[in-house]
Structure I
Amino acid sequence: MVKSVFLYAPKIIFDLFFDMLYFIPWWYSRGLMDVGRRAAYFLRDKERELAIIVWLRNLLKPLYDDYRWQKRLQSVIMRLGQIIFRTSILLFWTTILGAGMILYVLLPVLVIWQIIYQII
């Protein structure tokens, strides 16, 4: 039995308009929470990958259990350099994700503005 397109047309049109009306609230509620959660997971994984906390915990421990003051100074300088370098990498990723979140929030506004600009 073949069903006519005209029987499904009202449902298709209703679903289309409902999706268009629901898009903006979804974008700024559930969609924004999902993007924020994924960004937080990404930053958490990057922090674990860079192991900044491990470097901080071992800051004052000498390398290779050599307790001479020269080796202690060398290990502190080396670990401080690693901590600064790894923190700058994490700050870079945080900046990129922050810019992405700002772009995510502004994107519907820019699209609607462009549509209105093209109509007028």
Structure II
Amino acid sequence: MNSQLAKDVDEYIAKFPEETQMLLQQLRSIIRSTAPDSAEVISYAMPAYKWNGMLVYFAAYAKHIGFYPMNEAIVVFKDELVPYKTSKGAIQFPLNQPLPMDLIQRIIQFRMAKNEQTVYSKKKTKN
């Protein structure tokens, strides 16, 4: 991949081989359809989505796509994530397997609920 930082998500995705681009576009599509009002940005040199705070990030690597839904989502969905390598805040989806779209959608919905809860809690403490 070109080491130059991408200015937007289209440019980021375009830097990868066609097969990887297809998976990245699928991931982008599920994020955008699940959180249509989210803002698409580049953060930490990777695609990221904001909705009432940071929602999720993703990045492509040589053998996997990293999906970053924050630590609590990894803990909550740990049983369903057994087939994938995970770390504190990341899930690795191998490039040679289909993306688990339903699981990704539910993780995004979980993150949206958490962000909404955080915003509500902050508003409540201000009053």
Answer label among I, II for the case where distance in nm of label points 7 Å out along Cα→Cβ at positions 34 and 50, calculated from the coordinates, equals 2.8: I
Which entry (I, II) yields the derived value -30000 for helix-only ellipticity at 222 nm (-39500 (n - 2.57) for each DSSP H run of 4 or more, over all residues; to 500): I
Mean projected area of the Cα convex hull in nm² - highest-scoring structure of I, II: I
For 22 (relative contact order in percent (Cα under 8 Å, 6 or more apart), calculated) the corresponding structure among I, II: II
Label whose coordinates, when distance in nm of label points 7 Å out along Cα→Cβ at positions 10 and 66 is calculated, return 2.6 (choices I, II): II
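Read the figures in this text as sums done on the coordinates, not as results from a lab. All values derive from a computational prediction rather than experimental measurement. Cβ atoms are built from the backbone, for glycine too; each structure is taken alone.
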